[in-house]
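Engineer: What follows is a set of structures to go through.
Read-outs: derived from the displayed coordinates by stated rules, not from any lab. In this text, all values refer to a predicted model and were calculated from it rather than measured experimentally.
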Structure I
Amino acid sequence: MARGVSRAVRAGRRLERIEVRNASVRLDGHWALRDISIDIRAGERWLLLGPIGAGKTVLLKLLRGDVWPTPTGRETRRYHLRDGEVLAQPLFAAERIAYLGPERQDRYVRYESQLDVARVALTGCDDSDLPLQPATPTQQRRIRQVLQQVGLAGYASRTFLSLSYGQRRRVLLARAFVREPDVLLLDEALNGLDVKGRAAFLRALRLASSPRTAWILTSHRRGDAPAGLTHVARIGHGCIEDVTDLRVGTVDPSALRLEARPGIAPTLQRNASGVSVGAGTIRPVKPLLRLQRAAVYREEQCVIGTFAWTLERGQHWCLRGANGSGKSTFIALLYGDLWPAHGGKLERYWSAVDDWKARIGFVSPELQARYAATGCTVEQIVASGFYASIGLNEWPTAAELRRVRRELRAWDLADLAARQARELSYGQLRLALVARAFVRSRRLWLLDEPFDGLDADARQRFRARLDGAVSRGATVVMATHHEEDVPGYVTRVLTLRRGRAPVITNR
């Protein structure tokens, strides 16, 4: 356990309840939360559902004490300890509350961290980005224990970035549990995980939680509901709209039902060969991209084995594979951020990388990680889509600005235009990147888990816009763990297994 927490824990001063009454939070001139009242008690397990910008992340920060209620004269925030003491200040309570969100994982990627797994877990003792001091023998034992609980025993000396995406998320869960928190805040913690990764994470959560550990999982997807929930709450426009206590009364079936696939009218037909067509069959003379004898290495490790593959116009592909199989590496190779190993050959329809990228609609977790800590405003993020850049090297033209503002309105981002990337929720930043991709016409769409962080309405609008682009001749290559997100015109599948050549099949 953390040095500063162990004495309090030994004295039995554990957090028993977080009580919030009539609390509102005003940020950047708008009400992020309005008149919120909620009680979180020991042993409760909550699923918090809500659309982008509903206030889920701000509510978690309010509970932990990272943001303060805006004074209205009605607000109350109290932390009840097991020994009966009630605290109005969050200083001690924050030490008993752990937070896990995808932005922390993005941070390690963005800075190309060389920390090993044990040292990442150690940072949980002080809730720091880097270890502040060597681990004590007690901390070393605790780290070994939590790594065992999350199914990563024996991984302590592995570098964090050498692990698969799902394994990294479980390391961060171990980091959260290393000081035995009483409350765990899981902000979109299942984002980016495949079916096995989500199951492994939830199993690790169950094994590492004590019966008295309370946790809250936020999500846009009802299908993320894990077993053992005690409450389902919905938040919208900064207000808690309803709370269902699953321990009493009749459970509303819609609270846990899987979301139906968005009802988007088909805009395309498939010809006999399965190639999607709009007004007529596309017969390209030259493929968009051709790979020959290609293999891809990262950090001197073979991620994709030697293979040959051709991307024709009008062929739409889905990339499948577990976390760590190489899907993101494959997308980066197609986009132009990686190259095949020596001896491999890559040919593009537009040979200059800048010309190639300018014609690609690109959305990926890595792109989001690179933007997340920047001072770029939402307007600048969207405008950068004209140049396939991170930030702007030159200010857009008047015509480009008009297009940017049209996309901001189309995605309900106009009110956030001046807000910086670091001030956005995960879903809001993802939506800004979607608007960035649509700010100009694209011939090819490379989408790596594009719907993560988006609510049902945003996913449906994204799908409709993408369908429209395909009807005009665009080609799609998509990696996603959610089969319901794959459009019907995507008929070809490339299955990846780390270190091996991809396998081509049909859906």
Structure II
Amino acid sequence: MKIPENHALVIFGASGDLTKRKLIPAVYDLKKQGYLPEGFYILGVSRSKISDEEFRTKMTDSIKEFANGDADYEDIKRFSESLHYLAIDTSDENDYAKVKEKLLQLDIERGVSGNYIYYLSTPPSLYGVIPKSLAAHKLNDETGGWKRIIIEKPFGYDLDSAIELKHQIEPYFNEDQIYRIDHFLGKETVQNVMVSRFSNGIFEPLWNRNYIQHVEITSAESIGIENRGGYYDKSGALRDMVQNHLLQLTGLIAMEAPASFDATAIRNEIHKVFKSLRAIKKEDVRKNVIRGQYTASHIKGESVSGYREENEVDENSKTETYVALKFFIDNWRWGGVPFYIRTGKRLPSRVTEAVIKFKPTPHPLFNMSDESKFGNQLVIRIQPDEGILLKFGMKTPGSGFNVQNVNMNFHYSDLSDAYIPAAYERLIHDCMIGDSTLYARGDAVEEAWKFVDPILKAWEDDPSIKVYGYPAGTWGPNIADDLIEGENLTWRYPCKNLSNDGIYCEL
């Protein structure tokens, strides 16, 4: 990894949970690995009135708890000297004069020379306010050094709000300065989708409509909404997971090989995939998109509440905690190949993976076991038990030619000596060196919303479209199985262990 130029990281919302749990521990890990420049400091900005020392003490505790690996006392102490804090009213444009004054003072002390990253760890309502206020005090001016701004999802609530957000930020920061962070893309195994595809000649001849029957992406969580009822009931699984994480993974799987491995070329190809998504018409939403909501149940003998019984959730809520959809990508590579996505809360396990299901042989010659009839599958596991699994047929020992499926797999845990950076660690470092490859681009965000928006509008306009209940601890509504095209085909039901699957597997 490259060492960045001297710069400052300015975190708005520095007293919040994201800063404590993810951002400061990630930057500490970068320091520990030797990937921070000599001239570097962090300025935390928030409403809370605390001193530098109080901020350092809180962040020291968070590093001890959340850092990726062992945290050394002396290392933490040295790192904490780079932490500073400023209390302002972030909604008051005039208060940003204090930010400018503080930065100029710290620049002299730390030798930074005007290179700043602004991290908006704030409610989305401030995404338009902070850039405008920074610009009012020329803190977006790159004459004396580069300026970059990181914003967290959600990048809008629907297409109209996404466009509005763009119009709020772009007068003050251009697209090259804007880094829309999606921590999902910072995972090593997500990045390995590109490496597996484009560094191995065996896959490219097969990676198309001639040999692939369908593509299936699952992102399951075993937990419920925990204490996020107020947020989640206004969001739902389609907005929270599909519009960003899972469509981005779809883009990596379906993209054409870029001309070069740089941010512009890669993001251009992902944008082309999103432009090729076939819109799901309003009248087709009912049959191509299944939404569900978990109901009260018992999991391993423990009583679990249903979604509508969770705190801050409307007792008549129709917000989906599960969604499964079938869609198509209308281009030469993928014409006619169905893509399936499903995600949900309170499913049997926490697992994210992509399954490439290859077409069966054109003429069956052998006696196939029930499992082997599902054919060859390439499974790319994002989490947990990260790795890659290939399923293929082998002769069962003994007389005759009976065939059963066997597994050939690789686990990331086999690379025991390799240091694997956490997602935020990788992404923050990428912004520090000006690499936007793993950040969402504005035009791609809009295309994703164009695909999702008609589904949301159909649900809103047609109350007869059902929200199917599913008992907590199951794989969602049974009707979702009907989405999968093909006789005797269904979803892969993954276990915690990459090599195992089955709806009743022990987790």
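Engineer: If Cα extents along the principal axes in Å, for residues 44-323 alone computes to 61, 53, 43, which of I, II did it come from?
Structural biologist: II
Engineer: I have 1.78 for Cα Rg over 2.2 N^0.38 Å, for residues 244-307 alone, calculated from one of the structures I, II. Which structure is it?
Structural biologist: II
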